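Values quoted throughout were computed directly from the atomic coordinates according to the rules given, and no laboratory measurement underlies them. Bear in mind the structure is a predicted one, so any value in this text is a computation, not a measurement. Cβ atoms are built from the backbone, for glycine too; each structure is taken alone.
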Structure 1
Amino acid sequence: MKAEEILNRDWYPLDQLDSTCGESLISYVKQSLANNGSCTLPRFVTDSALKIMVSQAVSISNKAYLGPTSVSPYFFNYDLCKELDVDDQHPLKRKGKRNLRQVAGDLIPSNHLLSVLFYSKFMTEFLGSVLGEKVYRNQDKYQSLNISLQDEGGCQQWHFDAGDMVTTLLLQEPESGGVFEYCPRIRSEKNENFDEVRKVLDGKSTGVKQLNLQAGMLSLFQGHYSIHRVTEVRGVTQRIQAILGYTTKPGLVGSIKSSILHYGSRVALGENQ
């Protein structure tokens, strides 16, 4: 199945971005990001493609690695705590429960539909039009494309992402729970806004929003500036989500320390070979 057959082009004309419908789509996404710090596009892929994607994801789920289980909101930034002298109750050091497994990019076959979608020009051109600059694929062989799996009790702690724009595709919804919650643009490049972050961690913030994510929905999200989490999954049906790594920085690769933490010691062994 080719990329143009995976995409729901009746709803999202990614092959005709210069058309009236294409320009309307881009305008809608930009406005949603400006207003909400996020944008969701339901039924982004066809029903038949989604069914295959789920089956393929499940077929390699045994390759998923659990990763850290207790993490602070700033777990990707290993040096920030060293720069500031703070106590264990400060947001920088407050740890939350993380319970999810991830399949790293190098373990996702190139012929899987998720890979076909990720490497298609339609996605980079679409995101480039939204952001108003050239978009590249993350070049890290582990972090570029991931599949996240959460069984019953699975969750992800409040955290920030390293990338400015996070692109995800929900493949399968759980029976209940697994809700995506976020506080849009709670921090900026000039202000970490630790007091407001503390309110979120304490359950006292009035700025927390929820996204009603559905299977087949693409989500664009400003995860570097917006703290977010996934609540505990309930029921036997796994929550399965793909994370597609796009960036405005050419040749971007992630931290090897982060890859070892999230994908296991095999990463370190691979680097030493």
Structure 2
Amino acid sequence: MTTDTEARRRFLEEYRQIRHAEGRGSDDPAYYRALPYRDLSGRNSAMWRMRAATYRYFESRILAPLEQRSNRPLDILDVGAGNCWMSYRLSLRNHNPCAADIFLDARDGLRAARNYAEPFSAVAAEFDDLPFRQASFDLVVFNSSLHYSTDYEITLSEARRCLRPQGQLVILDSPIYAKREHGERMAAERHAQFERQYGFRSDALRSIEFLDQPMLRHLASVLGVSWTVYRPWYGWRWHARPVKAWLQRRRPPSRFWILVGRFA
């Protein structure tokens, strides 16, 4: 077994342990069909309320205008699809989603696709080696997943290859910071917390774990991508977090903007 293969195996096993400990997944198909609007387990309700707000914003401000312009079902790649809830929601809107992920777990990975009534494709695939022909999709969506990339230039170049000429890249629910050092501090805190709670740092694969504004400018320059930034409203308490962090002399919190990229 190569070092990369062993690191990948270890990452997936540790990821599985964490996700199951957090209460992700259920034996009841109704749990999956209610996402993101309701968390029937009650284990992660606050997180799912935020994910629902993001998805509603995406549907109304980004997806609906695309639907009106295209006047046909869209071919959408859901990269890092997890338990496939977004692909299910997209299929309910009569699109042609394809869920892709390396995590195949039956509770919180691709095999959870069996819980949905609407059929859609689910493909085991790496971010940087997507098994699709060039120009296959109208939309490539990273739904709370891009921060697991180990190299954004490679990952987004592969997404660009899969997009049609007028296609768009969408990044949802990945943490964004003004400065790189703030994201690095978040990642260090996160791994230290995993070590205290689970006995491992969950860093076998060196994911980047965040975006920062200098990195977005760099990606725009090297990949020819222009970004449109959308700022969903998550409530006053969420949006007051920077002030609270400043008063407590803590690092600035992440932003969860929606990024839409168009390649030149």
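The value 4.2 for distance in nm of label points 7 Å out along Cα→Cβ at positions 94 and 222 was derived from one model only; which of 1, 2 is it?
2
Of the structures labelled 1, 2, one was used to calculate FRET efficiency 1/(1 + (r/R0)^6) of positions 14 and 142 (r between Cβ atoms, R0 = 30 Å, to 0.05), giving 0.90. Name it.
Only structure 2 yields this read-out.
If FRET efficiency 1/(1 + (r/R0)^6) of positions 70 and 198 (r between Cβ atoms, R0 = 25 Å, to 0.05) is calculated from each of 1, 2, which structure is the one that comes out at 0.85?
1
Determine which structure produced the value 26 for relative contact order in percent (Cα under 8 Å, 6 or more apart), calculated from the coordinates; the candidates are 1, 2.
1
Of structures 1, 2, which gives -8000 when helix-only ellipticity at 222 nm (-39500 (n - 2.57) for each DSSP H run of 4 or more, over all residues; to 500) is computed from the coordinates?
Only one of 1, 2 returns -8000 for helix-only ellipticity at 222 nm (-39500 (n - 2.57) for each DSSP H run of 4 or more, over all residues; to 500), namely 1.
Given structures 1, 2, which gives the highest value for FRET efficiency 1/(1 + (r/R0)^6) of positions 158 and 238 (r between Cβ atoms, R0 = 30 Å, to 0.05)?
Checked 1, 2; max of FRET efficiency 1/(1 + (r/R0)^6) of positions 158 and 238 (r between Cβ atoms, R0 = 30 Å, to 0.05) sits with 1.
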